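Each structure below appears as structure tokens.
Readers should treat all values here as calculations from the given coordinates under stated rules, not as data from a laboratory. Computed from a predicted structure; not experimentally measured. Cβ atoms are built from the backbone, for glycine too; each structure is taken alone.
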Structure I
Amino acid sequence: MPTLTKPKEHNRERPVVFMENVSKIYPNGKTAVQNVSLEIEEGEFISFVGPSGCGKSTIFNMISGIIEHSVGKLEILGTTPTLARQQSTDVSFVFQEPTLLPWRSVLDNVMLPLEFRNVTKQEKLEKAHHVLKMVGLSEYTKALPRELSGGMKMRVSIARALVSKPKLLLMDEPFGALDEITRQNLQSELLRIWETEKMTVLFITHNVFEAVYLSTKIAVMTPSPGKVESVVEVPLPFPRNEDFRTSHQFSDIAAKVSQDLKF
């Protein structure tokens, strides 16, 4: 079965995500995801690529506990996805759209996840200001979403996901609607944050080049019903800069992923 980890000889730690023969079958009989087996270790940056409708978002929704899997074993941080979502702030989700509350300021949008936790007002403010500085929006705390560009809105969405210091960050094609310059800038910002915060990141994209630039490994999925066809390693060091995008290694890995996408 495809795996995203190599077995450790001694004292193997529990993976952040463990999926064994996981399938999702909807009530109408449609199988969206079939027999997916993955192990994802702490600190990895894993991108999922595949054709539209192959079940990438379904996998993320199962991992986050938004929907339940139908068959197989699925554990997140050693527990069920539902309990992981209900009992901790260890899992955060960034959707394709920023989904900001239009009547709330940038600062208030970012503090939203903390309002459901036992956190003092001062702590909320400190945490929110910290992550807004991290994404480069310290000067926009009082702005409303309508006053922001698309890239800035996505930065707010990322800051909101980071404010609870998650161990696992799920990102469902967050840069898909952005222009290429903004997209590349946010890719670099995301890698900087990932390296600083030591999170595990799962990232959906249709862009092979984006996947290669960001990832430690890339899971290539088949058309529906979605299966993991292959796992392509990106064995190149971080931090990565713009020169990496034009390197032979980058081109070779992108070609490998593209070839695996030809079913």
Structure II
Amino acid sequence: MQMYVILMVILVVGGVVLDMVHKKSAKYFFENSKKAQKNAKRTVSSGEKVSLAVQTVASEVITSSEFCNPARRVSHLFLMYGFIIFVVSTATLIFGYPTAAEAGIWPMLWHLGAAMVAIGGYWFWFLIRVDRYSEGAPLARLVRADLFIVSLLATVTFALIWSFAGAGLAGWNMLFFGLFVISATVLFGGVIWSKFAHMFFKPAAAYQKKITKADGSQENLPDVGEMNDPAIHARYPDIPEYMGTNPPNMGLGIKRESPNHY
């Protein structure tokens, strides 16, 4: 099992590297960062950079504040923290506590993490998933983009069934253990075809966006200014014509109603 965990780590690292090479995401990120530095209007101090990094961790990472849909945000937090607890407790049990008698609280955390992933994942799959909720796609519809969530749900589901089946159902116990291992292998081995790698880029991209606002480079976009400024209206007379005299307070717009028009 220790060798299996090490192999899964290798597959994740390899999948992320292949994903970066295929999508050229790392190359784009660094080239965009250099371009922004050339257009910077001020130098951001080290202290300000640390402050922005803390804000990024607190907002985009710890609390996932980028989600406008509160249900999707809660579901994501269940998935994220459940997955972290599940993976850490799995590695701890396998490498540190090979026998259950001395494992302490770790088996409880293992079950808690798996249950959190199941709650957040099934909530997302049945009620929040955009192609079902907003487009009316049937539950049986599966595409390659579903590989991550389906293999993740299968992993924790078979893990919990295997655990609660116990040694009393020896044949079924081994069956569910085998399904658990197969699902986990698909989950970690299919990183290159899933959105797994985005968790490494999302915090970096969010931090870089804050830096571009702080140094004035604005992600290489023009600095228009405040949309309700009379000077801006005089410079761009079509703004009040098409957007009103106070654009920031135009109302809910597309958020006025739920997007479920299938």
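Using FRET efficiency 1/(1 + (r/R0)^6) of positions 155 and 211 (r between Cβ atoms, R0 = 35 Å, to 0.05) as the calculated read-out, with 0.95 as its value, let me know the right label among I, II.
Label of the source structure: I.
When you work out Kirkwood radius over Cα pairs in Å, for residues 83-178 alone for each of the structures I, II, which one comes out largest?
Sorting by Kirkwood radius over Cα pairs in Å, for residues 83-178 alone in descending order puts II first.
79, 46, 35 is what came out when Cα extents along the principal axes in Å was calculated for one structure; which of I, II is it?
This value belongs to structure II.
Any idea which of I, II comes out highest on distance in nm of label points 7 Å out along Cα→Cβ at positions 35 and 147?
Going through I, II one by one, distance in nm of label points 7 Å out along Cα→Cβ at positions 35 and 147 peaks for structure I.
The value -20500 for helix-only ellipticity at 222 nm (-39500 (n - 2.57) for each DSSP H run of 4 or more, over all residues; to 500) was derived from one model only; which of I, II is it?
Answer for the origin of the read-out: II.
Match the computed value 0.25 of FRET efficiency 1/(1 + (r/R0)^6) of positions 115 and 235 (r between Cβ atoms, R0 = 35 Å, to 0.05) to one of the structures I, II, and report its label.
Of the options listed, only I reproduces it.
Thinking of I, II, which structure, once FRET efficiency 1/(1 + (r/R0)^6) of positions 27 and 51 (r between Cβ atoms, R0 = 25 Å, to 0.05) is computed, gives back 0.30?
II
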